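Trainee: In the part that follows, the structures are each spelled out as structure tokens.
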Structure P
């Protein structure tokens, strides 16, 4: 009953989404308000329908209906309830269904927004969102349906199908395989949904951009509708990337948070172009320039969102994140081609209309800085795309497959990221319209002098790691510039209004959420970069085999091996747990228990490191190997990760700043806004 109901609703929703596309186009051509309104209502209906499908799927996963192939592969009686629910997005068909459900909800809100503020946009927002939804529904309905059941044929062959094959009977397995052991982590409860919210969120600004192109609107109306969607999508996608990094840090056991895995990079590239778009769209609203840039950036971001999803599911990439070989890869590739060609055609059609009214008046102006910002983000995107596609293309056209590893990415992207950070520090000192080099120099010299204290202290107190010193100086310069500018506004407010500094700080921030929320985002990015610098320039590691009560020394820490126990859980997982103590200066500061969990069913091991954390550093201990039975000796890989926790703290700060920037500024009547 549930399978038939789920399939029936999926087919109905697909029909409704296709009807919405057709009715919106026909209503526009025939100037029929009734048809356009029916398309709008059809769009709204898709969300409650798919909500029912999602609830059915969650019920099947939570209650262990293992006769369904998807439930059998992803759920298990041995897994806790929250992991069985998480299995909704743990496999391919479930994740695509979840994607479609989120898109239907976002589409309903976007169409209502367009209907309220820009009615001419409504039919084209419907066309774009419902065409995209129909594509995903086509896959989950007819190609990779999560409601397919397991059947035994008369010849003993086992198949999965929505419809009962002739002469077959339904199989009811007593238990399921459950999630991949690597995914049985609380971090995976939130990581994929955050990524999907980011991906889906960027569909909506794209739909507004296409509506503006089709209707021939050259003003910034579409940006006013798209801006908050873009910011929210950017935040969610960023959170998803950070949660994925945290998962890698705590589960994979290789001592880092980012391995430049192809699927990691594929998820990063729409965030890069989305970041450029979030910065660039404000320039069009303020200065009436970058019209072509903004259209191009949001088109590129949308295509990269679909491209990222395609790479994960096509089977062409070797990755711990990727799904197995799948027949839906060509469908995704075809959809990307259709969208890209249609978007490019619209841009070329409206090229002259997209000419900007304003112009950049100075090389040192804020507009110029944002132009360089766009160019650098696009350059980063091209580098990352090259790293993804080069091995694939070499495999297709050559007998030898090229490999692109972390070292290549670090060498090529490192200077670009450094340039972006430097630009981020300079932007607050520039002005709209025109900024003279002399004026810029007067503003930057004080924070520049203060920032030199950091490299001076490092040179006098630490080993001469010149690359690390240069990187830390750059971060201190950005911080000093941002705090000087922020502090100057607060000081002027406090002196002019005779207010306490804290009161002035609160009021200055409240008066311009966008600007100072952006400053807080920048401070968060500096903190993230601090964690990156710690890993890239100051990380130390060693791998040693030691006997009982013997120690490993690393960067002033002593890791002493005390004991190792082996046991098995009720669900058959073999656990080897080592007990170690961590000392510094002769004083024990922590007791850690790194372990290795082996899942015989999957023939797969999951490494759970022992980590001692402080604001200054992490000591990260991985159990690599041990002597069976006696456990007299064990091999440990120990990492010293300085400053790493600033990466996670900075991520939180960045999100808080984004939330502040999302709130509109509303100056009180009678108050004069400070000069920017």
Structure Q
């Protein structure tokens, strides 16, 4: 879920103890120490050159395993040094910049082909390319060489510092990532509690929660399950494995909400389920807080009063007349209570902050299968050089926007900080139109607030010590929010930039006005060029829908294999469907921000995601039911029933063949939970097939 514009006190507390604030603080300390030490030893000029190298690389210093961070920071150090050298040399021949800056913009845009994490390195290259335009020209080639050497030295010093700190804080970073997942699951549990009491049942809310959970899950897996080299690492990885089971049970608990509410609305059941889910949400929140603070969370009782209320309702409540629907609801209520009890038991198994799990959930598990590929293969850039590639289109768009900015600035009256316009274009333009649009809003509003803060601060005529402290704090906070909420980053980046100029260029006039003016001009150019060679989300709809159908079918095969349930294969397929659901959910969210004429089947796509989620939740329940029966060989009739269900699902979900999916539902009595759940899975598969036909029809795409 996106971070709200205003943070609650608890969110502030989690943020301060979290890995993003730690990363921001580490970056600010590293840049400040390197800059101040160089200033004390060699003076202002060398300090600016060396500090610029450290500052540029710090933007790419995001939480990651040490070996991943090593590749990212070293690449950023070299690429940004080359950009710094080229732009510094171009200051002798300003007309060269008309071609050089767009070329560097194109290169930085192409770096995005390596994925979301590479955007930080992309920004670093663009940042130093633009900022260097505001520097005075070097007096000689020797001075240029010395400045480039100092810049590279500062970048490498910061890289060494960041890697050392990353190794030292490795376990703490894993704890913080686990706490993020706990907090995200806690939010979902509270949303689930509200849905039981009819206070929240919006499909878009469900899709947003699902997308946020799956994004957080993948980030957490990549940090916690990578480089498991010690017993402490294994303990944290074991906690994550248990949390994956909690997540699965939580998602499965949403399948029967409407049926239960419709049949038990006038009883104590909805309130009891609300209280139970709220208790689970509070327990998850407490464990997140305890993990961040290094304290002990309170113990969750095995039997809760709300669970006893549900048990009593199952024993005593009867309809006035025999009702098949009520029998279904009773079966659903029992299944939901079993899931909530399973979550309660799992939370009781979660080891405390300094304890290890008694059992080893990692036994025989290949952790590499659950990690995202983090390869920076140069061939990936080459494969992006094709007209259909959204990355190539983004790189061209960014280069053209930079060229337009350069030409416009040369036509406008000169002022000393016009590179702020180009920097605004660089930080706003993104491969996706929706992200660009949101960053325009965030950049303008954040800059406005930052300018107001600096104007108020400068009016008080603060001392040098106060201004230096404000520069440090603003840098730390700008780095903290860079991937959480860009509005705050824009705010604190404006504070940082304006105070730095005020320190380095005392007496500068109209700083605040110029910053705001340049931001508005850059935002206008970025908005205009966001329509150049766009890649609308609807263009990717067919591929994403097909991918989700394949993932759902693979997950079904892992659960319903008539022979046996392979735990490793099941976990792989569960990860695959979670990642695919997150990708399709992200596509839906971004499409909602695009111009209306480029949106396609918004409601149908939301329904498709929601039903895919319910489909996976039913399968998760079936997996639990099968696990409860042990590993014994199933009788022939049960194996045949599973095979029939798999065949029906395959007919529905195999891309291109779902026209063969029968619309008629199975008939006959439902006398056991497995049969009921199998019919639910088949019904969801038919619904997914119907929705996918609508989404992929010529009218839809």
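Each value in this text was obtained by applying a stated rule to the coordinates, not by laboratory testing. Please read all numbers here as calculations on a predicted model, not as lab measurements. Cβ atoms are built from the backbone, for glycine too; each structure is taken alone.
Trainee: Ranked on distance in nm of label points 7 Å out along Cα→Cβ at positions 58 and 618, which label among P, Q comes first with the largest value?
Mentor: Greatest value across P, Q: structure Q.
Trainee: Work out the source of 16 here, i.e. which of P, Q gives that when relative contact order in percent (Cα under 8 Å, 6 or more apart) is computed.
Mentor: Q
Trainee: Could you figure out which one of P, Q the value 2.8 for distance in nm of label points 7 Å out along Cα→Cβ at positions 226 and 570 was computed from?
Mentor: The value was obtained from structure Q.
Trainee: helix-only ellipticity at 222 nm (-39500 (n - 2.57) for each DSSP H run of 4 or more, over all residues; to 500) computed as -21000: which structure among P, Q?
Mentor: Source structure: P.
Trainee: Hey, another quick one. Output the label of whichever structure in P, Q has the greatest value of mean count of other Cβ atoms within 10 Å over residues 338-345.
Mentor: Q
Trainee: Which structure, out of P, Q, was semi-axes √(5λ) of the Cα gyration tensor in Å calculated from, if the result is 51, 28, 23?
Mentor: This figure was derived from Q.
Trainee: Of the structures labelled P, Q, which one yields 5.1 when distance in nm of label points 7 Å out along Cα→Cβ at positions 138 and 546 is computed from its coordinates?
Mentor: Source structure for this number: Q.
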